[in-house]
Structure 1
Amino acid sequence: MPLYALDEDPSHFPPPAHALTEPNGLLAIGGDLSPERLKNAYASGIFPWYSPDQPILWWSPDPRTVLHPDHLRISRSLRKTLSRGHFELRCDNDFSATLDGCAAPRPGADGTWIVPAMREAYRELHRQGLAHSVETWLDGTLVGGLYGVQLGRVFFGESMFSRVSDASKAALAHLCQRQPFGPIGLIDCQFSTAHLLRLGAVEIRRATFIEMLHTLIHAPQADGPG
């Protein structure tokens with residue numbers, strides 16, 4: 001199956017079922033990171049992911065890794081950390097710094113997939129009220145967090161970072177338990193990792209994921225629990 005080249009129409013994506021099996025989920029190449037294209041991509045179960053030396057690549061893997069908020073596994077050590085109250089959890093307080101924290105190279109890595117064009121694209125989505133951050137602060141310093149896009153009742157998680165133990169997990173727990181950007185029926189984790197599976201994420205068929213999107217994205221997005 002050939003790789004699909006996107007045209008100038010930001011609403012035009014091939015069906016996710018046309019994605020390659022090797023590499024898993026690679027669907028299309030090209031296009032841009034305009035807000036309209038990104039919104040159409042997420043609503044179709046597609047997301048961008050590419051390296052600095054590559055064109056924009058669009059993915060829809062099968063299976064898809066997701067987390068149901070009420071299935072988050074909070075370990076005993078994390079529960080103790082949260083009960084101490086050392087962390088302060090904030091939402092959309094400093095989206096840009098959270099994005100930069102996620103973009104910083106990990107230990108042992110040479111670079112980051114959150115290239116400058118990606119950062120500006122998600123900052124624009126944030127300005128439009130679609131991209132959000134959950135931030136973990138300690139003694140007035142940002143020490144971890146996550147960011148993603150929420151459409152309807154689906155939160156599309158993009159990345160998380162942690163500078164002290166449990167900081168990113170605390171942000172995820174806050175997202176699942178408080179749902180500060182409106183009710184969440186599903187968190188999209190994209191690809192599977194051992195870390196996500198330990199936190200309660202599961203793999204589901206892409207077709208099942210797309211069906212869930214069609215229902216949850218268009219569900220009323222009332223105020224969340226707070």
Structure 2
Amino acid sequence: MRIPFFSMFMTSPFEGLQEHAEKVKECTWAFQQAMECHFALNCETFEEFRQEVVQLESEADAIKRRIRGHIPKRTMMPVSTFLIFRYLREQDGVLDAVEDSLDWISYRSEPGIPSELEKDFALLVDAVIDPIEQLSTMVAEAREYFKSYSEKQRSVVKDIIRNLRVQEHEADKLEDIIKKKVFNMEIDAASIFHLIRLAEVIGSIADHAQNAGDMMRAMLSK
């Protein structure tokens with residue numbers, strides 16, 4: 001018989017993971033607004049939204065350090081600290097990728113996306129937003145599972161993990177569409193590189209979310 005997860009802690013590490021996931025989720029609005037601003041050409045608030053994401057990333061890093069420093073070293077856990085830290089790395093990677101996307105945009109002085117790519121980039125941004133938001137839901141549902149070890153609750157978490165995998169696949173397809181179009185456009189080499197790299201960094205948001213789901217699935221199997 002499994003020992004209920006929370007009975008082995010005064011404070012569960014999943015509480016910290018939940019706090020971190022909520023901080024990651026907070027970046028979605030600023031990320032969307034920054035991207036819309038970039039598309040709009042004449043928007044003057046891109047840097048404000050970028051700085052908001054930078055601040056959220058800093059706050060999330062503080063939570064990450066607290067989690068790593070406060071897991072009891074001699075307490076038996078049904079989930080290994082290795083898996084917890086691997087999960088945390090991928091969840092943190094989501095926010096890092098959001099920040100990297102906006103940083104990459106900021107390196108070029110002129111805003112905007114070629115008109116023939118605006119819709120594709122907008123779809124790619126939309127495709128990675130939902131995985132970001134689902135992470136906090138996944139952690140919350142996992143916390144419930146580790147309280148009860150209910151198979152029904154386990155299925156709820158696994159459904160979210162499957163959704164993350166599907167969403168990552170959709171983001172990959174959109175990324176590929178953008179790359180094919182960019183390589184067939186008559187634009188300068190610097191613009192080609194910038195657009196290709198931007199698509200890759202945005203797409204990596206969904207990659208990290210899926211990887212977090214894979215780490216959560218590994219925790220469920222223990």
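If distance in nm of label points 7 Å out along Cα→Cβ at positions 36 and 124 is calculated from each of 1, 2, which structure is the one that comes out at 1.1?
1
Which of 1, 2 yields 0.40 for FRET efficiency 1/(1 + (r/R0)^6) of positions 132 and 188 (r between Cβ atoms, R0 = 30 Å, to 0.05), as computed?
Only structure 2 yields this read-out.
With Cα Rg over 2.2 N^0.38 Å coming out at 0.99, pick the structure among 1, 2 it was computed from.
Label of the source structure: 1.
For the read-out semi-axes √(5λ) of the Cα gyration tensor in Å, for residues 60-155 alone, a value of 23, 19, 16 was computed from one structure; give its label from 1, 2.
This figure was derived from 1.
If mean count of other Cβ atoms within 10 Å over residues 180-187 computes to 20.2, which of 1, 2 did it come from?
It traces back to 1.
From 1, 2, which structure was helix-only ellipticity at 222 nm (-39500 (n - 2.57) for each DSSP H run of 4 or more, over all residues; to 500) = -8500 calculated on?
Structure of origin is 1.
Determine which structure produced the value 22 for relative contact order in percent (Cα under 8 Å, 6 or more apart), calculated from the coordinates; the candidates are 1, 2.
Traced to structure 1.
Quick one: FRET efficiency 1/(1 + (r/R0)^6) of positions 84 and 204 (r between Cβ atoms, R0 = 35 Å, to 0.05) came out at 0.95 when computed from one of 1, 2, so which one is it?
2
Bear in mind these aren't lab numbers, they're just calculated from the coordinates by the rules spelled out. Small disclaimer: the values here were computed from a predicted structure and weren't measured. Cβ atoms are built from the backbone, for glycine too; each structure is taken alone.
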